Structure P
């Protein structure tokens, strides 16, 4: 019982910390970078630049009509995030995949808040070396990618640790 409570508290802390960090950094980007030239750090490895992204990942869908974008990226994303939480609770995911899902949902929820409040997501980070650069992203995007990676890695490591079927030489049925 105490272990479950501590686990739930850790998940809630991860979600609230992720959303809080993303909201604070987006506010800072809005107040310090909007309308200003981009800033470069660490020999141009990190660039800070204010961008409002009306689309999805890497601005996919940014050119869609506004009503379609709103339906897809606001209503659709909100529904998907709720469904993921229900799925994880119903299937009683293990700790590591649940942490990954919590990070994924927290990042998605924070970007969703932007979409509801302003119709677009604030992005401000760009990293790279020379001409090899990422798209412009934010802390929520990092949480989404990290969360998805944790779920995938935990799933694959769990499958690899399942012993082969008993009664067969190579584990195949």
Structure Q
């Protein structure tokens, strides 16, 4: 092998390393975005200073990273197999509640941080409406939806507690 061929092989090798490095940086900085996870719970808040137990629907939003993000807005959706073919109806929850224990949206979240949004038991809470999913939007416009199984279970528990 001549010196020119060795230099050419080294150049191709460095080009390959540079291309892989560029691809990884584009993936890390442009494509891979922080992911939010939303969970739903129905329960009672108890404390010795409360005169009565407070029933609440708790929506927990967690940032699974990588990187910081912001939980923007809660969204509700009505969907079923036939609506999926035609269209879905979406709604937004602009102000969760005036509860001092509840977090506020939009909320900046570091990796591993979470926020709890509390909704008091009331006749107009979203679990009694005709919605099938709840989700949270991020600054990139993506919506992360709660698992349908968890939503159905929370709805069943809410109806059990209230009705």
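Numerical summary
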{"read-out": "Value 47, 20, 12, calculated as semi-axes √(5λ) of the Cα gyration tensor in Å, assigned to which of P, Q", "value": "Q"}
{"read-out": "Structure responsible for 2.2, with distance in nm of label points 7 Å out along Cα→Cβ at positions 36 and 140 calculated and labels P, Q on offer", "value": "P"}
{"read-out": "Label whose coordinates, when percent of Cα pairs over 13 Å apart, for residues 4-51 alone is calculated, return 66 (choices P, Q)", "value": "P"}
{"read-out": "Source structure (of P, Q) for mean count of other Cβ atoms within 10 Å over residues 12-19, computed value 16.2", "value": "P"}
{"read-out": "Test item: helix-only ellipticity at 222 nm (-39500 (n - 2.57) for each DSSP H run of 4 or more, over all residues; to 500) calculated as -9000, pick one of P, Q", "value": "Q"}
{"read-out": "Winner on FRET efficiency 1/(1 + (r/R0)^6) of positions 76 and 132 (r between Cβ atoms, R0 = 25 Å, to 0.05) once structures P, Q are ranked, highest first", "value": "Q"}
{"read-out": "Cα extents along the principal axes in Å, for residues 108-147 alone from the coordinates reads 35, 19, 17; which among P, Q", "value": "Q"}
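Computed from the coordinates by the stated procedures, all read-outs in this text should not be read as laboratory data. Remember, predicted model here, so these are calculated numbers, not experimental data. Cβ atoms are built from the backbone, for glycine too; each structure is taken alone.
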